[in-house]
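The structures come next, written out as structure tokens.
Bear in mind that the values in this text are calculations on the coordinates, not laboratory data. If you're wondering where the values come from, they're calculated on a predicted model, not measured in any experiment. Cβ atoms are built from the backbone, for glycine too; each structure is taken alone.
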Structure I
Amino acid sequence: MSKLQFILYFLIVTNLSCEKKHFLNEYKSINKLWDIEKPVSFDFNVVDTLRPFNFFIKLRTDDSYMFNNLYLDISLDHPSGKKYRDTLEYAMSNPDGSMLGRGKMSIKEHKLWYKGYEKKFKFNEIGNYKLIVKHVNRELGEVNGLKFLKGVLDVGYSIETVN
């Protein structure tokens, strides 16, 4: 193998191994107080119904987030008009009270499973989807959710191809 062939081979292998696995990835800012009546929504287009994906809800929180968990009401509206809605609970801290997530300072990034964890997830329709994420946290003993959830800086999602 010549030196040129080796360099070309190395560049191709390096480029393929660094290929991003994010199909879609987006965040929207909250400004520290997430209003229960203002869900965060994302519109995206899907053209692949054959390949499986991992679907995540992503959050960035700071040290003013005061709960051990997070409850989210998540809706996924399909191009045909079908709507799928889930209320999900996510652990946000360790038993000692330290926050889960990535980050060494006061801001943590949380990557929370939405679809694809228990079984492979495939989109079943081509077209425009709408993801709607709303917090439904409440204080212990309260019936109604908190009007404002403190400490959430950004809400987002990522859809990643499965290798």
Structure II
Amino acid sequence: MTIDTLTETTTIRTLRLTTAYTSLVTGGTLFAFSTFVMPGLRQLPAPTAVAAMQAINAQAPRSLLLAPLLGSAAGGAALVVVVLTRPTTPGRGLLLLGGLTAVATMVITGVYHVPHNDALALLQPGGPDAAAAWARYADGWTGWNHVRTATALLSGLALLARRTRPHRSA
């Protein structure tokens, strides 16, 4: 079996396309938060914004967003492993970029967003420090959300940019 520069195996194609589409769904959802959900919450009084974000954060781990978020990270990790074990894989650079940025999206979520969401859950919305805590939370959360939006979208675009035809057995 030979693989020329325009073919890919079924395994790589499946991982590539699944990871691309789940990354794009994730990126689109995160884009919505960056562009209108968080700006909308910032227009509310701090106690209302805190309570609303606490409700959103309580729902998020039980939502369907987890399927593309976790799916893209798992697919990205698997794709990186497969590509690294097959050094002659065509389009290796874009495959690695797409896989690694899919994983990076989940890493940012786990390292930054989850702990900050957990801390916000402990805040009393009407407490004396709620306004200052909300301002700090919203600034950092939104900034890092821009980053994970970019990593998710970059993953999907890098994986779809790879132009190939399916592998055919000889």
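Of structures I, II, which gives 2.8 when distance in nm of label points 7 Å out along Cα→Cβ at positions 90 and 106 is computed from the coordinates? Matching structure: II. Here FRET efficiency 1/(1 + (r/R0)^6) of positions 58 and 82 (r between Cβ atoms, R0 = 35 Å, to 0.05) has been calculated and equals 0.90, so which of I, II was it run on? Label of the originating structure: I. Comparing distance in nm of label points 7 Å out along Cα→Cβ at positions 50 and 66 across structures I, II, the highest figure is found for I.
Matching task: 0.5 is the computed value of distance in nm of label points 7 Å out along Cα→Cβ at positions 42 and 114. Pick the structure from I, II. Before the final figure, lay out each step's value.
Details: I: 0.5; II: 2.7.
Answer for the origin of the read-out: I.
Here helix-only ellipticity at 222 nm (-39500 (n - 2.57) for each DSSP H run of 4 or more, over all residues; to 500) was calculated and came to -23500; which of the structures I, II was it taken from? Answer for the origin of the read-out: II.
Who wins on FRET efficiency 1/(1 + (r/R0)^6) of positions 26 and 98 (r between Cβ atoms, R0 = 25 Å, to 0.05) among I, II, i.e. which is largest? Walk me through the numbers on the way to the answer.
Values: I: 0.35; II: 1.00.
Once FRET efficiency 1/(1 + (r/R0)^6) of positions 26 and 98 (r between Cβ atoms, R0 = 25 Å, to 0.05) is worked out for each structure, II has the highest.
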